[in-house]
Structure I
Amino acid sequence: MEDRVLIFSSLSLLVVAVALKLIIHLQTRTQPTKHLPPSPPSLPILGHLHLAKKPLHRTFHSLSQKYGQIFSLRFGSRLVIIVSSPSAVEECFTKNDIVLANRPDLLITKHLGYNNTTVSASPYGDHWRNLRRICALEIFSTHRLNMFLGIRRDEVKRLLLKLSHNSREDFAKVELKSMFLDLTFNIIMRMVVGKRYYGYGEDVKDEEEARQFREIMREIATNGGASNPQEFVPMLRWIDHGGLEKKLMRLAKRTDAFLQGLVDEKKGNEEGNTMIHHLLSLQKSQPEYYTDQIIKGLILVLLLAGTDTSAVTLEWAMSNLLNHQDVLKKVKSELDSQIGEDDLIDEPDVPKLRYLQGIISETLRLYPTTPLLVPHMSSDDCIVGGYDVPRNTMLLVNAWAIHRDPKMWDDATSFKPERFECCEADPHKLMPFGLGRRACPGVGLAQRTVGLTLGSLIQCFEWERVSEEKVDMTEGNGITMPKVTALEAMCKARPIMNIFLSESVNYV
């Protein structure tokens with residue numbers, strides 16, 4: 001009986017949806033035709049959702065070969081414009097930057113992002129500007145990042161010591177993906193709340209709390225990385241097809257309770273040097289703005305944007321080095337000559353290591369952690385590349401395609417760090433952290449973490465592939481473009497590791 005009711009309800013909704021579409025079609029026939037970007041043939045109601053094959057950045061690149069570097073798709077009822085032209089990107093984030101500074105309203109940002117009030121999901125306006133100001137002055141300022149330098153040093157040392165356990169005498173096989181994730185999560189969590197949630201035994205003080213945290217992060221990654229037709233077809237959202245919205249609501253409740261627990265814990269103990277302590281001190285002077293919800297939203301964005309992205313970049317960078325031993329040899333020579341064979345690399349050394357910087361830039365060019373930049377939404381009509389972009393259109397920038405465009409880059413698909421040795425790249429050609437007002441505010445933290453970690457790994461270990469075959473560079477599905485196969489490598493401690501082995505880790 002229940003099945004019949006569900007089928008009848010679904011058919012009724014389908015009829016209503018088709019009727020609405022016909023009414024809208026008849027209304028728009030009398031309105032001036034907009035000059036939209038070219039588009040493939042579409043299906044009724046679904047539009048082009050059937051074309052959204054993963055990985056999306058490669059699918060969109062293939063479509064751009066046929067329909068041009070600016071083309072449009074219909075995801076259900078929503079118009080989406082995909083841009084993979086540097087000149088069009090420049091137009092989007094200069095002349096049209098304010099118009100395109102909004103974010104689309106999605107289920108995951110609605111429920112997990114405190115009803116689209118976090119700095120990453122909030123609409124452009126006074127609230128977002130205040131959040132951005134807090135990020136710039138209180139979280140990602142040079143002063144604040146310098147305060148947490150000891151944490152980054154300590155976590156990198158822990159990683160090096162762990163790698164050295166079985167590799168002091170000979171090469172040992174190690175799995176790097178999980179180690180990089182542990183590193184980045186622990187760095188962020190120690191900055192935010194002063195706790196390590198990844199590690200073994202005495203390294204993690206509260207195992208149950210750590211288990212809850214890891215479970216929540218896994219669930220967010222699983223639900224956040226899925227393309228979801230419910231976002232674009234109202235009928236599917238009405239009936240909650242697959243129960244996704246209920247699942248997100250339950251996850252949001254657990255996440256909020258966990259974050260609230262962290263905030264409440266610090267309220268009872270005001271002595272400390274974590275980001276929560278600092279934000280709570282601001283809450284005392286401006287309680288109407290620094291609410292618990294604002295603080296929890298800032299923590300959540302830091303965790304989601306500052307962990308997996310850096311870990312994925314480190315994994316791609318090491319994969320590239322293992323496949324290009326000549327590059328690895330050259331950067332090792334740079335480290336030995338610039339830093340010395342008896343001194344360990346430190347974070348302030350990284351900016352002067354031009355070739356190491358080139359390796360990071362080239363990795364971000366070929367394997368950007370957000371191959372499709374975080375979606376933008378137009379708040380008004382505008383024009384991009386001569387085409388009309390109506391209000392409430394979603395804009396997707398295919399950074400992956402621009403980074404590999406042979407018209408923009410010499411030998412575009414080859415790994416050549418040398419291309420960055422003499423000068424910086426045009427920001428409209430290389431945009432791993434986005435552009436314009438909504439560009440990632442955490443660039444400085446990411447660069448510091450990746451630079452120090454990668455430099456330390458190269459300086460302290462010899463690296464080889466696990467076999468003669470090259471490392472598999474196949475891209476997986478997900479927001480941050482992970483590798484399909486987790487990176488394994490052979491490492492052997494270099495003599496400089498003796499400095500570490502004779503010391504105990506300094507806890508910060």
Structure II
Amino acid sequence: METLKSLLIDQSTSSLIQTSLVALIGVVLLVKLVQRLRLKLPPGPIAWPIVGNWLQFKEGLNPQNLAELAKHYGDVCLLQMGQRKVLVVSSPEMAKEVLQTQGVEFGSRARNLVFDMTTGKGSDMVFADYGEHWRKMRRIATIPFFTNKVVQQSRHGWEEEIELALSDIKEMPGCTTSGVIPKDRLQLMMYNIVYRMMFSRRFSGLDDPLYGQLMTLNLENNRLAQSFKYNYGDYVPSFKPFLRSYLKEVWDTNQRRLNFLRDAFLNARKKQTGEKIGVDFFLDAHLKGEISERSVLYLIQNMNVAAIETTLWSTEWGIAELINNQHIQEKLRNELDEVLGKGVPITEPDVAKLPYLQAMVKEILRMHMVIPMLVPHMNLQAVKLGKYDIPAGCRILVNAWGIANNPEYWEKPDVFNPDRFIKNKIEPNGSDFRFIPFGSGRRSCPGSIIAVPILGLVLGRLVQRFELLPPVGVDKVELRSVGGQLGLVLAVKSRVVLKPRNV
């Protein structure tokens with residue numbers, strides 16, 4: 001009898017718990033429905049309590065699945081990722097509204113646990129909230145790096161580093177037979193280009209101990225920063241205690257990198273005299289009390305990613321497309337030979353005379369946009385976007401890749417075709433919102449003034465010096481991409497056969 005009574009009580013308790021959970025879910029869904037009716041929120045998939053739409057995007061928010069999302073919910077879609085609202089923008093018109101027309105309202109950056117730790121809560125330039133600190137950081141970084149004057153002063157160094165890299169690649173075993181993977185040497189080339197501009201220093205080779213230390217720290221920092229783990233604490237803050245060991249690793253790794261940059265480069269530069277170079281402008285701003293020394297180090301960190309890695313990724317995509325499209329490679333080579341003459345190396349001023357090379361660079365940036373959803377924006381206050389109410393604190397993702405690969409705006413967007421930019425004079429400067437690889441408006445990337453010509457120079461000189469071919473037995477190299485919001489890179493590093501031209 002007692003056993004039966006106990007069983008009935010247990011069943012009653014279990015039934016009560018189940019009923020309570022159902023009621024709680026119902027209340028949460030009702031609250032959300034009332035909120036949608038009261039505000040006019042953008043459409044989006046049904047969000048579950050606590051996790052929201054998170055389980056629908058287990059692999060993260062990437063441009064391809066968000067492009068599919070736009071087909072169902074339209075150009076403005078609201079996701080509930082745990083406790084964080086994410087607004088996805090997928091049309092040129094709405095992108096213009098966010099980036100330009102309401103650039104102030106949407107001008108802040110959405111950071112997460114990891115980026116708060118690695119940028120000093122936005123003490124850098126890239127992730128700073130819109131305001132006075134960001135304006136100072138942008139001005140301080142622009143003067144020594146992102147002007148036409150600086151390009152002309154630096155271009156001889158760029159051309160020298162490119163030539164050294166191609167000469168080294170030519171000597172790699174298997175270059176003309178089984179093929180080589182040029183990625184590591186091109187990465188060293190990019191670091192030398194930027195570190196010459198920043199510190200008037202270069203690394204002697206891939207075996208340079210200082211370069212090895214820098215790359216180890218950068219790779220570890222990037223691995224941790226792009227881990228999906230931070231989303232647990234970002235989307236559901238109550239999970240943060242379970243991430244202590246991961247967050248400690250993030251903090252320790254970033255502190256090691258900042259200390260290394262300070263000791264190996266910044267302090268060494270302070271002891272030098274001579275012609276003023278890039279980092280001296282950062283140090284002058286620190287001495288004037290405009291920014292802290294920590295912000296100087298964060299600016300150097302920004303240059304490590306914004307000016308180096310993204311250009312390297314685009315170069316890899318460009319090489320892969322040249323291998324897979326021999327007719328495009330031949331057309332580009334003919335232009336270089338006809339305009340400059342066979343055997344005459346392309347220089348930065350020549351790029352303006354080479355429309356097909358320019359079109360090739362644009363097509364790489366369109367089809368293989370390396371920051372496909374730009375750096376996330378955020379609105380600090382509630383605001384209107386079109387006919388919708390946007391709650392304060394939304395993370396704003398502009399699917400720039402989705403727009404640039406949408407057949408509504410581009411003819412056969414899945415075909416690599418530089419000629420589309422010969423017929424249609426669209427520039428990657430943020431003026432045409434169908435094509436915004438560097439963003440637009442106040443928070444656009446200033447690094448385009450360096451990235452575009454360097455990409456043209458590297459690809460131009462490669463095609464002038466070599467025939468780029470797939471390895472024997474392979475028709476085309478693989479173009480599958482990996483990554484998501486923070487970067488879209490080649491999944492498999494291309495092996496290329498480089499046969500020297502007789503010119």
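Compute volume of the Cα convex hull per residue in Å³, for residues 365-476 alone for each of I, II and report the one that scores greatest. Walk me through the numbers before you get to the answer.
Working: I: 158; II: 150.
Looking at the calculated values, the largest one is I.
Computing distance in nm of label points 7 Å out along Cα→Cβ at positions 69 and 221 gives 3.5 for which of I, II?
Values: I: 3.5; II: 2.9.
Of the structures listed, the value fits I.
Identify which of structures I, II gives the largest calculated value of mean count of other Cβ atoms within 10 Å over residues 173-180. Write down the numbers at each step before the final one.
Working: I: 17.8; II: 15.1.
The maximum falls on structure I.
Given a computed value of 4.2 for distance in nm of label points 7 Å out along Cα→Cβ at positions 117 and 325, which structure among I, II does it belong to?
Label of the source structure: II.
Where a number appears in this text, it was derived from the coordinates with a stated rule and is not lab data. Quantities reported herein were computed from a predicted structural model and do not represent experimental measurements. Cβ atoms are built from the backbone, for glycine too; each structure is taken alone.
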